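The structures come next, written out as C-alpha cells.
Nothing in this text is a laboratory measurement; each read-out follows from the coordinates by a stated rule. All figures in this text were calculated on a predicted structure; none of them were measured in a lab.
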Structure 1
Amino acid sequence: MDLALLSPFFIESFKKISDDSVFYILSDSGFEPDYVDNSNVFALNTSSISDISEVVSNINKSSIDCVIFHFLNREKEEIANKLQKEIKKVWCIWGHDLYNQNSFFPYRQYEKITEEYLNKNSSLKDRIFKKQLVKKIIFEFLLFNKKIGLNSKFHARYYESFGVDKYLTIQSFDAISFIVPKEGLLISKIFPDKKYLHLYSDPTLPFFAHFETIKPNSKNILVGNSAAFTNNHLDTFNLIKDYSLDDRKVIVPLSYGGTKDYIDTVIKKGRELFGENFLPLIERMPLKEYSELLRTCGVAIMNQRRQQSGGNLFHLVGSGVKVFINPNNGFYDYFKKNRISIFSVEDLHESEINNIQPLTQNRQAILDLYSHDHFNNEINKLLKILGK
C-alpha cells in the first residue's frame, strides 16, 4: 500500500502502515535539501502547475490504492478531484483546513473582545458575511448554483471562498481523521457516510518524546501559542489583568500567525496591563532555548475555542504545567474524560495560579491516552477501509 500527500512531520509515523509508502510534500516555499532524505519522499512546489500535474499522473499510473491528504488546501483538493475513482482517499484534519476555509462548518472561534477587535477592523460587508447564519445561507445558495451547472468566473470565485468546492471534494472521500473526538462528532453530522479515524495519535511523534518536568518554583504564565487571532489574547489578558503578579512574567509567543496590527495591539495592551511583567516573544527561538523558557512556566492559559496547538498542549501537560483551556476546545473534554488534570479558563482566578504544584501524574496519563495500542487500532481501522 502506498500513502501520499502527508506533511513531513508525520512521515515517520505513517511509514509504520506500509514499508512501501510514498510521500509527496507540497509547499510553495521550497525545502532544505537535506530535509528530504528518503527515496520515497518527494518535495514539490504547489505554485507550479506542472508539479501538481506530476503528482496526479504519478499516483494514477502507479499501484497506489490510498492517498492520505494531511491538511486539505486548494492544491490538494485539485489533486483529489483528478485521482482515479478506485483510489481511496482520507482527509487528515489539521485545523485551519476545517475551521477557516469553509462555510459548511460554521464554528465560533473568537471570544468577545477579540471579536470586537476583528469587527472594528472589518468592513460592514465582511462583518455581515462572517455571521454564521449568513455564511450558511450563502453556502446553501451557492451549492445549489454549483449543482445546476453555473460555473462562470464570478461563481467560481465564491465557490472557493465559501467552501463549496471543498465540500464537494470531501464528499468523494472515504474517511476522515480527526484530532479530537468532538471534531469528529461535529463533522460527522455534515458527512455522515464517512468512516472516521484518529490517526493523530502515534506515541512516537516528537511532542511526546521531550517531556521535562517544570523547574522548582516555576511561576511564570504562558498565554497562547502564536499570534493567531484564535488565541483570544485580549480576552485572556482581561481575565488576569487584576492579578498580583509580583515578579512573575506573562509570556506570550507572537513569532508567527496573526497580522502586524494585531500583534502590535496585543503587545500594547500587554504592556499597558502588565508593564515589565509582560514578555512578548516576537522572534522565533531555538527549540532548546524555548523549551527552557517553558520550564519556567507553572501555568499556561490556552484560550482557543477550537482545537489548536496540540503539540504545545501535549508538551505542557506532559511536563506537569497547570494548563487552563477554553471549555469549548475539543481537547478539554477529551483530556477530562481520560483522567488528565486540566482546568477551564472559566474557573481561572488568582488563587489557582498562586497554588502551583507540578502535575506529574499527567505525564503517564497522556502517554496512556496516546498509546501504541490506540494508534495500532486506528491503523487497523484504516486497513479495513482498504479491504486489507
Structure 2
Amino acid sequence: MAKPKTTIGIDLGTHSVKAVQVSNFGNGLKVERAALVRLHTDGTNEDRRSEELVRALRTVATVFHVKKATIITALPGQDTFIRYLRFPKMPPEELKNSIELEADQNLPYDLTEVSTDSVVLEEITERNETIMKILLVAAKNEMINKTLDLLRSVGLATSILGITTLAIADAFEANSGFQPDETVALINIGASSTNIHFCRDGVSNFTRDISRGGRDLTSAIQKMLKVTYDEAERLKTDYARKNFGKANGESAGFDDVETVESDDLSLDVGAGGEATDEPTEPMKSVKMDDGSRIVNATRPALNRLIGEIRRSIDYYEKQLYEKNVGRLVLSGGTAMFPGLDQSLADATGVPVEIVDPVQSLIVEEGAPGIKDLIENRAQFNVAVGLAARGFAE
C-alpha cells in the first residue's frame, strides 16, 4: 500500500474538535494547517453534541484540503475494548483462530455485533519458549457506523478508524520517541474521560480509561460559583491560560489526594452527576482575577483524578509485576491546568512532563489554524497521533 502524501487527523472531543493536516517533508512531517472548533455543549446531550459535531466538521471540511488526503479519526477509549493476549508461537492461520476464540470468550458482546482487529506487538522468550504478545481491539459496529456516517454527512470519507488511547502513543513516537528499557505512562486528560497508555520499551503494554476529566472541574466551578456550565468552562479556560507556568514547578496545593484501596481495577468511580446548562441560583458576578475561588472549587475533583491515576500506576507496577514507570507524559486540555503536573508528580513520585506533539514536526507558520495549534498544543496530541499513523500504515 502506497503511503499517502497528506493525512488529516480528526479528534472528536467532548468539548471541541481538533484537526491537523500533515504531509511528508524530507525525512520528517510538516503540519500544513490545523483547526480547533469549540462545541457549545457539555457533552451530556447526544443530539445536541451531534449537531455541534456536524457544525465543527463542516468547518474542517471547508478549511482543509480534503480531496486527496487520507482522513483518520478515532473512537474514544471508553467506547472500545482493548485486550492483551499471549500465545505460544504458532502459524498465522492457527493464531487467527486462537484470537477469535479469545475474543468470543472475553468481549462483553456477541462477535456479530463488533468489529475486531489485532496485531502482534512482539515476540519474547520465556523458559526457552517463544511467546507472541497480541493486542486485540474491538468496537461495536453501531458506534463505528455512527462515527463514519457523521463524517460522511459533511463530505469527509474516513480511510482509517483508530482509538484515542492508542493514538497518544503514535503522537509520542512521532516526536520524542521511546527510550530503550523505559516505561512511560501516556495520560490524555479529556473533557469526559482520561486515557492512560503504559508503554514499555516502545511497546504497548497496558491501557486504562478513567471516567473523570475536565468536565468534572467545570461542573465543580459551576456549582460553587453559581454560574452556567458555559460560563464555568470559560472561567476555567481563562484561569488556566493566564496562570499556567506561573507556579514555577510548585504544587497547586491539591492535598489529601483521594485513593481507593482495591486491587480490582474494574472498580471505576464515575464522574458524578451530569452537568447542567442552568445555574442552580441566579448568576453572580465572578472576578476573573480571583483564582483562589477556581482552585478551591476544583480541588476535590482534581484530587479524585490524581488519586485514580496513582491507583492505575500502582496496579500496573504491583499487580501486573511490571517495571516501575519512569515518567508520566500529560496531554489534553486539562493537562494545562496550573499546578496539576507538579501535584501529580508529588502524589506519584514520578517525573511529569506536558506533551508538545509538534516539537519534532515542521510547522508552517501563518497557515490556517496554526496559532490555535501553538497556543493549545496539548489538546492536539490525539489529532497529531492520528495524522502520523497514516504514514505508518
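Of the structures labelled 1, 2, which one yields 14 when relative contact order in percent (Cα under 8 Å, 6 or more apart) is computed from its coordinates? Value 14 for relative contact order in percent (Cα under 8 Å, 6 or more apart) corresponds to 1 out of 1, 2.
Taking 32, 26, 21 as the value of semi-axes √(5λ) of the Cα gyration tensor in Å derived from one of the structures shown (1, 2), identify that structure. Traced to structure 2.
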